[in-house]
Structure 1
Amino acid sequence: MNGELLLVILIIIGLIGRSPIITTAACVLLIIKLISLDRFLPTIERRGLELGLLFLTMGVLVPFATERISTKDIITVFTSWPGIIALTGGAIATYMNGKGLELLKIDPQLIVGLVIGSIIGIVFMRGIPVGPLMAAGITAFLLKLFTFIFDKFR
């Protein structure tokens, strides 16, 4: 199946699933292919994630720039249960991202499943794609869990 057809299918899936992110991304990539700017696709693949994460991080940091988050709010993070749990969650997430990166280095073909799984999550579960590393980290955890469980029953 050629790339253009797959992108059209993704556009349709995005429209049916009411996912403007998938629809827009697939439309932009289809336009890039149709106007023969394919030479930019490797750059988009290599740098697109970084650019997306940059804008995501900027969006999250806007409350600091607009001073909606005060020094008192920052101190609360270190002195309240929700804040401490948020710190723990952030630490665990970055650890899992590292494990995801290790998994993708060992088994790079898993990216196909991660991408398709992300599309399913976006379209049918109304999820937000924030990066393949977290998906790979969760996959690494699930692989260890399933290996642990099924090795016990051998």
Structure 2
Amino acid sequence: MEEARIFGDRLEHVHYIVRQGAYAVIINDGMVAVVKTPTGYFLPGGGLEGTETLESCLKREVFEETGYNIRILQFIGRAQKYFYSTAFHDYMASDGFFYIAEITGEQHSVFEKDHELLWIPRKDISKVLLHEHQAWAVEEAFRLFE
């Protein structure tokens, strides 16, 4: 399995709940798609459910959060972020697998009504995204195309 880039401080003697997920970096004219939620700004994507593959998880999550279908173009990399989650009230290890993707087709109904798709300029991404491993993935995606 891909070696992960590590973000955050992993505290000794703390049990972390590991949550594997897949996230999309979608770029259009230098703007990056992010999802605004009640808890912050994130790349579209989320946690694996059941026996899902990373790719099927990513397609499902992006559709639920944005109403768009995507085509996965390229794997960017894997990054883990250790943090205390105020939403889950526990220590979490986000084990993220990041992909460059593009939107295909028209927007459908958004299933998660408290999620809003926004387009953020590259220069503002690190200020906007809640997790730095997601900002890292955005920069890696741009680097792949430079």
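Some values worked out for this structure:
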quantity: Value 3.5, calculated as distance in nm of label points 7 Å out along Cα→Cβ at positions 80 and 136, assigned to which of 1, 2; calculated: 1
quantity: Label whose coordinates, when relative contact order in percent (Cα under 8 Å, 6 or more apart) is calculated, return 22 (choices 1, 2); calculated: 1
quantity: Mean count of other Cβ atoms within 10 Å over residues 72-79 from the coordinates reads 17.5; which among 1, 2; calculated: 2
quantity: Identity of the structure behind 3, 11, 11, 17, 16, 12, 11, 9, 6, 4, 1, 0 (criterion: P(r) over Cα pairs in 5 Å bins from 0, in percent, for residues 24-103 alone, calculated), options 1, 2; calculated: 1
quantity: Ranking 1, 2 by distance in nm of label points 7 Å out along Cα→Cβ at positions 32 and 128, the structure that comes out highest; calculated: 1
quantity: Label whose coordinates, when log10 I(q)/I(0) by the Debye sum over Cα atoms at q = 0.09, 0.11, 0.16, 0.19 Å⁻¹ is calculated, return -0.25, -0.38, -0.83, -1.20 (choices 1, 2); calculated: 2
quantity: At a computed 3.0 (distance in nm of label points 7 Å out along Cα→Cβ at positions 40 and 56), which of 1, 2; calculated: 2
quantity: Value -6500, calculated as helix-only ellipticity at 222 nm (-39500 (n - 2.57) for each DSSP H run of 4 or more, over all residues; to 500), assigned to which of 1, 2; calculated: 2
quantity: Entry that produces 3.9 once distance in nm of label points 7 Å out along Cα→Cβ at positions 88 and 112 is calculated, selected from 1, 2; calculated: 1
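Any read-out appearing in this document is the output of simple, stated calculations on the displayed coordinates, not a laboratory observation. Note that the coordinates shown come from a computational prediction; the quantities given were computed from them, not determined experimentally. Cβ atoms are built from the backbone, for glycine too; each structure is taken alone.
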